[in-house]
Structure I
Amino acid sequence: MKRVFITGASSGLGMALAREYAAQGAQLGLLARRESALQDLLHSLPHPERHHIYVADVNDHASMESAAADFLYQAGGVDVVIANAGISYGTLTERSEDLAVFDQIMQTNLIATVATFSVFISAMKAQADAGERDLRLVGIASVAGIRGLPGAEAYSASKAAVISYCESLRIEMRKHRIRVVTIAPGYIDTPMTQVNTYAMPFLLPAPEFARRAVRVIDAGRSYAVIPWQMRGVSWLLKLLPNWLYDAIFARAPYKAAYTEIHPSE
């Protein structure tokens with residue numbers, strides 16, 4: 001039975017991944033901040049008694065350590081750790097009120113990814129030394145991390161950092177026979193993208209994303225863009241010279257700011 005730990009599990013990509021793995025018979029550790037959403041997810045899964053939920057903020061490192069220790073004890077180890085928790089808001093450097101949002105995005109998208117892996121690596125090394133194989137650390141990046149998008153400075157920067165961080169970690173973990181997988185989603189139909197008011201090419205339903213992502217993880221691929229159409233787009237974006245990229249994206253729409261999504265706060 002595969003043992004899988006997922007952060008940001010209460011909605012979006014995390015929920016879709018949880019459902020896909022549960023359907024395949026895995027034992028899950030599901031971590032998120034919203035207890036009611038986690039409970040609803042748990043009771044919707046096959047064999048809910050098999051899974052464990054953890055109500056915690058990924059930025060609370062002590063809580064992450066506690067959750068990891070409990071899951072490792074309950075499951076007897078871990079095979080796949082998916083650092084999925086992430087947030088996205090439009091940000092502009094010129095707005096002083098966005099500095100706090102920059103910090104929140106970087107902490108949640110990047111630092112929490114590091115913290116999630118950190119609490120499992122020692123145990124996974126021991127498992128590898130004992131002969132276990134198919135161990136995976138999975139970072140959820142984004143196509144937005146391939147080139148900087150206007151109005152999404154913090155999100156693009158955080159996901160670019162996740163891509164580079166996972167690459168560094170991949171090389172470090174190679175000698176321990178632990179594979180690091182980076183997945184860069186394009187537009188996936190989740191609450192994060194449902195607030196967007198602009199066209200989203202190749203929009204993919206979350207359950208289909210999860211099915212494709214699990215295949216990538218099982219294969220131990222180092223890097224994958226999902227859906228495949230966005231792989232070609234991302235390749236072209238990297239090839240564009242700056243003058244042409246700037247001219248094309250100067251007219252791109254901006255993602256809604258935090259205050260637009262949460263007007264009462």
Structure II
Amino acid sequence: MKQLRVPKAEKFRLDHVDPTDTSAFDGKKGEAEEHIEKLRSKLDELQELLYADHRHAVLVVLQGMDTAGKDGVIRHVFQGVSPQGVQVAAFKAPTPAELDHDFLWRVHPQTPGKGHISIFNRSHYEDVLAVRVHGLVPQALWEARYRAINGFERELSEEGTTVLKFFLHISRDEQRSRLRARLDDPTKRWKFSPSDLHEREFWSQYQEAYQEMIERTNTDLAPWYVVPSDHKWFRNWAISKVLVEELEALRLSYPKGPDEPSKIKID
């Protein structure tokens with residue numbers, strides 16, 4: 001998955017990443033679902049092992065433009081895992097109480113405990129994205145948040161949480177197609193919001209904000225993966241692949257359990 005992981009030493013250019021690129025998958029499109037199904041099964045095993053091992057936690061951060069597929073990743077990639085060990089947090093516009101505190105105040109309680117996976121559907125990164133694009137806070141304030149975010153993620157990592165951040169990269173044309181599809185399908189129409197069109201007007205500003213976000217918060221302890229997401233099947237395969245590889249790298253093991261279990265009498 002090195003092809004998708006943003007290099008630490010190089011200046012990153014988001015516009016050099018093709019949202020339609022599927023070259024990281026060594027096979028044909030028709031073979032992808034078979035691979036994804038195997039990865040789902042493996043992820044299910046690893047999630048149970050993570051829960052039993054109880055020494056590590058995993059935080060998955062999903063960011064992307066509207067229609068990029070954050071909900072789709074949660075539904076398709078994690079469909080086989082036990083709900084007991086996975087939680088999802090969606091960070092929308094902050095409430096008045098949340099605005100009275102620092103921007104990470106509402107984030108800390110949603111981080112995963114040992115043995116758990118937490119998925120952020122949007123995240124603390126909205127506080128260097130939407131607030132920047134729409135001028136909701138002074139530049140000096142959102143600039144300082146990069147340092148706070150890096151410190152926050154470093155703390156999580158040092159305490160045993162694997163932080164995996166995915167930017168779902170779609171093209172403007174693909175977003176247009178997906179918005180149109182929502183309007184044309186009565187079962188999807190509820191997902192459409194006029195705000196989607198309003199945010200679309202700021203496409204270039206968001207691309208600039210995402211690029212700087214990735215550059216300034218891409219660290220060895222909390223790397224960014226830029227996933228070409230115009231093709232949903234590739235998006236799901238790529239994220240599943242990264243998750244499985246990262247969980248395998250933790251070298252998880254089941255607890256020993258009771259000594260001499262054969263001698264335990266069960267009436």
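Read-outs throughout are calculated quantities, based only on the coordinates presented, and are distinct from any laboratory measurement. Computed from a predicted structure; not experimentally measured. Cβ atoms are built from the backbone, for glycine too; each structure is taken alone.
Below are the figures for this structure:
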read-out: At a computed 4.8 (distance in nm of label points 7 Å out along Cα→Cβ at positions 13 and 253), which of I, II; value: II
read-out: Comparison of I, II by mean count of other Cβ atoms within 10 Å over residues 29-36 - largest value held by; value: I
read-out: Per relative contact order in percent (Cα under 8 Å, 6 or more apart), the highest-valued of structures I, II; value: II
read-out: Top of I, II by distance in nm of label points 7 Å out along Cα→Cβ at positions 5 and 149, largest first; value: I
read-out: Label whose coordinates, when FRET efficiency 1/(1 + (r/R0)^6) of positions 93 and 205 (r between Cβ atoms, R0 = 41 Å, to 0.05) is calculated, return 0.75 (choices I, II); value: I
read-out: Ranking I, II by mean projected area of the Cα convex hull in nm², for residues 133-244 alone, the structure that comes out highest; value: II
read-out: Among I, II, which structure scores highest (criterion: distance in nm of label points 7 Å out along Cα→Cβ at positions 157 and 229); value: I
